Structure 1
Amino acid sequence: GASAALQELASGGVDIVTSSLGEADSMVKAGLVKHMAIMSNEKSAFYPDVPLFKEATGYDWDLQAWNMLVAPKGLDKEAQDKLTA
């Protein structure tokens, strides 16, 4: 995750970090860091005031994050069925 990088950002150890919007949310709410741009082609319904990367920089660049559910090897069939229903 981005938590260590965000801590470095908040303490001044680095100047910029990429993370998901949600990962940075608690630090944004605490006033420690700021959402600068969304690396997507679409605005976020949850963060409507955060500009798209293209709007903020002029560069037409899109980075999509794909999240995946991961489970331990040998997860029982009942649990698998519930997760994929």
Structure 2
Amino acid sequence: MDNSEASPLLHIPLRLYIADRPFRQVLISPYNDQGECRCLSEAVQLVINEDNVKAISHGISIPLHTPLIWLSQNLSYPDNFIHVSLVSCN
């Protein structure tokens, strides 16, 4: 997905998968209320209200501090969603 001043990203399609639960699919703003880039941990907290998880996409572990914009530009699937599997660290 393209992100420029002429065509900024307003929402990022995100799908979170968690074992034994239905997946969660949301459109989420890449920026928080202060205008700062939102990271994956913030998105996970907003969507499923959990913070002790490990994230995996495309078979690789994703640091939770990764910005959503970076994920969108580099790890989006052909449907433009960021598909992330979450594993509880409990």
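Quick look at the numbers
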| item | result |
| --- | --- |
| Comparison of 1, 2 by FRET efficiency 1/(1 + (r/R0)^6) of positions 53 and 77 (r between Cβ atoms, R0 = 30 Å, to 0.05) - largest value held by | 2 |
| At a computed -9500 (helix-only ellipticity at 222 nm (-39500 (n - 2.57) for each DSSP H run of 4 or more, over all residues; to 500)), which of 1, 2 | 1 |
| At a computed 12.2 (mean count of other Cβ atoms within 10 Å over residues 13-20), which of 1, 2 | 1 |
| Origin of the value 47, 30, 20, where Cα extents along the principal axes in Å was derived from one of 1, 2 | 1 |
| Which of 1, 2 leads on relative contact order in percent (Cα under 8 Å, 6 or more apart), largest value | 2 |
| For mean count of other Cβ atoms within 10 Å over residues 21-28 computed as 15.8, the structure of 1, 2 it came from | 1 |
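Values quoted throughout were computed directly from the atomic coordinates according to the rules given, and no laboratory measurement underlies them. Just so it is clear, the structure is predicted and the values come from calculations on it, not from any experiment. Cβ atoms are built from the backbone, for glycine too; each structure is taken alone.
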